[in-house]
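Please find the structures below.
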Structure P
Amino acid sequence: MRTYFPFTKATIQEILAYPGESFLYIFGMTIGMFVVYYIWKVIYTTGSNTVLEGFTLQEMIAYIVLSFGVMQAINNGTVWNIAMDIREGTIIMNLIKPINYHLRVFFQEMGYVLFICSIVLVPVILGLVFLFKTGTIVSMLLFIISLFLGVVVGFLFDFLFGMLAFYIKNLWGIGFGKNALVRLLSGALIPLAFFPDVVQKVFDFLPFKAMVYAPIMIFLGKYNANELVGIYLNQLFWILLLGLFNYLSWKKAVTKLTVQGG
């Protein structure tokens with residue numbers, strides 16, 4: 001695995017080389033987070049109930065903040081990087097090198113994930129646990145495990161989607177559509193508990209719940225021991241299933257490779 005660590009390091013160095021861009025990105029994310037926060041605050045303060053679908057206002061605030069951070073870790077640019085490799089022809093050089101392309105892209109994106117975790121998620125989690133008394137040290141550790149599994153699920157889904165670039169040279173439009181769909185179905189826009197029971201049962205058969213909603217609910221202590229084990233097993237199931245789909249799709253996709261670059 002040491003062969004792939006330089007890809008993680010290179011991504012972090014690239015991000016740090018443009019601190020202004022990173023600051024503006026986080027600033028924009030913060031503005032969006034505050035907009036959502038005030039919307040939910042109005043909903044809670046204008047209604048008669050202090051608990052909505054099992055969430056207190058403080059828990060909803062924690063959910064909002066965490067969902068923005070987790071979604072950024074999940075939405076790490078895998079699709080665009082694969083599409084760019086194919087469009088510019090650099091994928092040819094990657095395929096002839098003695099490295100696994102899946103692992104190369106995964107470790108490359110892990111650099112971005114680590115950056116988001118260190119700049120956004122770690123300060124947020126520590127603040128929630130020690131300052132606002134939301135969550136515990138145990139739930140924090142359980143959250144980290146689930147977050148990692150969720151990131152892997154998100155990566156495998158994005159890699160599978162990114163392989164469309166073997167057939168469709170420009171993923172720009174449908175890529176944004178995919179991101180919007182994932183935000184909705186993963187619980188990044190609104191907690192899945194607010195959907196009708198029938199719709200929630202449908203979500204149980206999709207991989208998106210394992211990306212954002214499940215890790216955050218673990219942090220908030222919304223699952224008992226049996227449910228917690230079920231969540232971890234569900235995430236592992238999707239990793240195995242999406243991994244299999246990736247393997248089979250990759251073997252077929254590389255036979256269709258045509259590039260528009262050097």
Structure Q
Amino acid sequence: MAGMLSRIKNRARLASRRGRRGRHRPVLGFDEWTMKVASHRFTNRELGEQSMSHRSWCGENGGRPSNERLEFLGDAILQWVVTDMIYAEFPDRDEGSLTDVRKSLVNAEMLAEIAREIDLGSQLLLGAGEDDAGGRAKTSILADALEAFIGALYLDGGPQKAQPFVQSLMSGRLGGSFERLEDFDARSHLIRVCVREWGRPPLVEITSQGAAHEPTFTAVVIINGEEMGRADGRSKKIAAQAASVSALAVLAGRGVDTSRA
């Protein structure tokens with residue numbers, strides 16, 4: 001009887017794991033996906049799958065390890081590879097400029113964008129509630145899982161696998177790095193433009209929604225009583241910056257000179 005119960009529980013766990021992924025009918029299985037995006041088949045498949053394991057799924061599956069430790073490792077590897085790339089790419093830039101370029105490449109919004117491009121969301125293991133709440137599309141979950149995957153790839157395949165993988169993701173983005181830096185200070189620039197044009201700064205209203213441990217923030221930029229920009233982000237700063245970029249674009253479209261402050 002004990003053996004039968006154990007087999008039933010194992011089948012239930014397997015069905016749960018498949019259900020969290022299979023309900024979205026991914027085109028590729030995990031092994032096929034890793035071969036496609038990283039030219040690697042995991043020797044330790046459990047390690048690879050752990051990189052896709054969100055804590056919400058782990059809580060429903062006997063407390064299995066989440067991807068958070070792998071995320072910590074992957075973040076360090078990502079920083080190392082990107083730093084090496086920009087140091088070689090921009091030999092005439094000073095330390096401050098290189099740091100800003102790295103920030104423009106290694107941030108939640110950029111990592112989530114990359115994760116969507118490689119269809120990482122289809123491989124995530126999510127709890128029922130998180131899955132139903134659209135977790136596969138959440139910026140924070142995607143960004144964290146990409147870092148975790150990089151960490152797992154490093155442990156399973158070594159730096160000779162992890163480094164070229166990160167390089168393949170980032171190489172095409174180096175060229176526009178300095179253009180993206182403007183986004184990081186968009187809010188300050190918008191304030192200066194508004195003060196110059198109308199003598200007062202814009203109003204930025206920020207609200208939050210979602211779970212307390214993983215909220216999503218929405219920022220709305222209001223200028224002269226009119227909504228000019230709206231954006232979401234996993235932090236108040238990210239949301240406010242993105243909304244400010246939108247507001248600057250609207251102002252420019254109306255003939256306001258946003259190129260100078």
Structure R
Amino acid sequence: MKAYRDLTSVQRKERTGRRFSLTGLGILFLGMMASFVPNFYPPGTEPPHAVAAFLQDYWALASFIALPAGFLCASLGSYFINRYARRRWPGSRIIGRPDEVFERNLKGFDDKFAFFAHSLPQSNYVVTGPCGVLLFSVRNDRTRVTIQGDRWRERFSFGRIFTLFAREGVGYPPQELADQTKKMRELLDKAPPPPAGSGPERQLSLAEVPIEGAALFLNDLAQVEMDGATIPVLRADQLKEYIRRRAKEVKLNPATTRALTDYLREQSKHQEEG
């Protein structure tokens with residue numbers, strides 16, 4: 001399988017996350033130090049310089065502001081790190097970014113298939129091949145989700161309060177995939193017309209290529225209860241079988257498969273890796 005990822009963008013967002021995290025920790029540390037100002041410069045004493053006078057007057061305000069500001073920065077950092085940094089995944093020995101874990105679950109597919117990670121503006125996770133175009137709404141968190149028809153609900157826990165800004169939450173994947181499908185269809189509609197020809201092996205118009213979306217929970221500890229979900233909902237270990245099943249249903253011929261991959265590669269922003 002060929003993989004096309006915008007590694008430059010992924011690494012930039014990882015660095016952004018680490019900077020936010022370090023900034024948040026620094027702000028929290030300064031806030032903690034500000035709370036000790038009354039011990040260093042007790043009220044009623046003459047401060048030795050202007051900075052000490054300022055701290056003596058405003059230490060409480062500085063400490064009060066530092067707590068939410070530091071927490072917000074650290075949480076934003078975690079938001080980026082959870083999506084774009086390598087980490088150990090619960091319940092396994094795997095260390096990798098979400099897109100790398102996704103790709104690990106695609107091992108065994110030949111070069112008829114292609115994986116686009118963070119390289120297409122229409123969707124962060126796209127697989128193409130004899131299966132047509134598959135879009136994935138990926139969730140990385142350890143979560144507990146109940147799905148009833150088109151209703152998605154994440155169960156409440158107190159731990160969610162402390163990770164409010166760091167977690168992506170379950171959101172609403174059906175609408176997310178509908179938006180991605182619309183954008184992908186618009187992109188394929190702009191593809192050049194196929195060369196003239198006839199027969200079962202002729203290249204089809206890319207506007208005719210089927211597009212389907214699925215929700216994917218990468219974290220093995222995610223708990224999902226389903227009753228009549230309106231879109232495919234997968235665990236990581238179900239990904240490969242889902243793609244194979246779609247390939248048998250769609251059966252896109254080799255000429256169209258090559259044209260599809262080539263066109264999306266041209267539209268993607270990616271870098272060659274090692």
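Here, each number is a calculation from the coordinates, and none is a lab measurement. Keep in mind that what you see is a predicted model, and the values were worked out from it rather than measured. Cβ atoms are built from the backbone, for glycine too; each structure is taken alone.
Observations, loosely collected:
- Read-out mean projected area of the Cα convex hull in nm², computed value 16.6, structure in P, Q, R: Q
- Ranking P, Q, R by relative contact order in percent (Cα under 8 Å, 6 or more apart), the structure that comes out highest: P
- Structure (P, Q, R) behind the derived value -23000 of helix-only ellipticity at 222 nm (-39500 (n - 2.57) for each DSSP H run of 4 or more, over all residues; to 500): P
- Label whose coordinates, when distance in nm of label points 7 Å out along Cα→Cβ at positions 170 and 218 is calculated, return 3.4 (choices P, Q, R): Q
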